[in-house]
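Listed next: structures, encoded as structure tokens.
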Structure P
Amino acid sequence: MDIRKIDDTISVTPQILPEEMAELAALGFRSVIGNRPDGEEAGQPGQDQIARAAAEAGLEFRFIPVRPGGLTPELVAEFGAAMAEMPGPVLAYCRSGTRSATIWALSQSGLKSRDEILTAGASAGYDLRGIAGALRDPD
């Protein structure tokens, strides 16, 4: 797994496998968010397989699929709510980790400063400057 820590509350990674859930729990993760839609690629495990394996490993799981180019304000709000409600730290995954990092960044708009969000993303290896205009600083 290529787990990239954004901050103490969240890390992101490319696609994970059901058999990796016990290892994720052993690493200290308490929740998993799946951002990769089912059927995006042949052979990819479905969210139902991931959810079962997560439950068996004692991890909370939410499925918030983000299709390429399909990020909506509703999905961002759902992700933000999941982050607020789920025990942390959280691991979010998609095909490469980029969609998960992006939806996290947008969910933090107004809660953290734009610079803090962009710096956290960059430290994890994700260039989020393309969404900088959509990020607002806290009031």
Structure Q
Amino acid sequence: MTPPLGRDAIARLLPHQGEMCLLDRVLAWDEGRIGCETAQHASPRNPLRRDGMLPAICGVEFALQAMALHGALTAGEGRAQPAGYLSSLREVVLEAERLDDVPGPLGITAETLVAEARGFIYRFAVAGGGAALLRGQAAVILP
């Protein structure tokens, strides 16, 4: 496992910038997985909020950013992961209706199932407030 990374380092490695960069910290990562943390779910300025709330399905975007960050970190080139295209979501289970009312930080984990030059598949989970909030599997195609 590697040392934690803060928001500035994360922003340099993600294609998402400004308030759309949703991760605050990388707690640990290795070749096969990453663990991140964020409090951005509680921000009233979160760009994914609708009608005064952040639906739980938006947790998928937190997980996708963790996946992209993991791709950039494992590439070892110090460059941002290129923007990719979500090609599929599978076995997504929502254990909550919303994220904005979850106390404390969210924990986001992503585990590599397949990693190739043109895309990747990860299993992901988002938890917070002592409970599992959502989990699933995502595939992303890179340009």
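FYI, it's all coordinate maths here, none of it is from the lab. Computed from a predicted model, the values in this text were never measured in an experiment. Cβ atoms are built from the backbone, for glycine too; each structure is taken alone.
Things worth noting here:
- For the structures shown (P, Q), distance in nm of label points 7 Å out along Cα→Cβ at positions 39 and 95 is largest in Q.
- Read-out helix-only ellipticity at 222 nm (-39500 (n - 2.57) for each DSSP H run of 4 or more, over all residues; to 500), computed value -10500, structure in P, Q: P
- For Rg and Dmax of the Cα atoms in Å, for residues 71-118 alone computed as 14.8, 38, the structure of P, Q it came from: Q
- When relative contact order in percent (Cα under 8 Å, 6 or more apart) is computed for each of P, Q, the one that comes out at 25 is Q.
- Read-out distance in nm of label points 7 Å out along Cα→Cβ at positions 31 and 47, computed value 1.5, structure in P, Q: P
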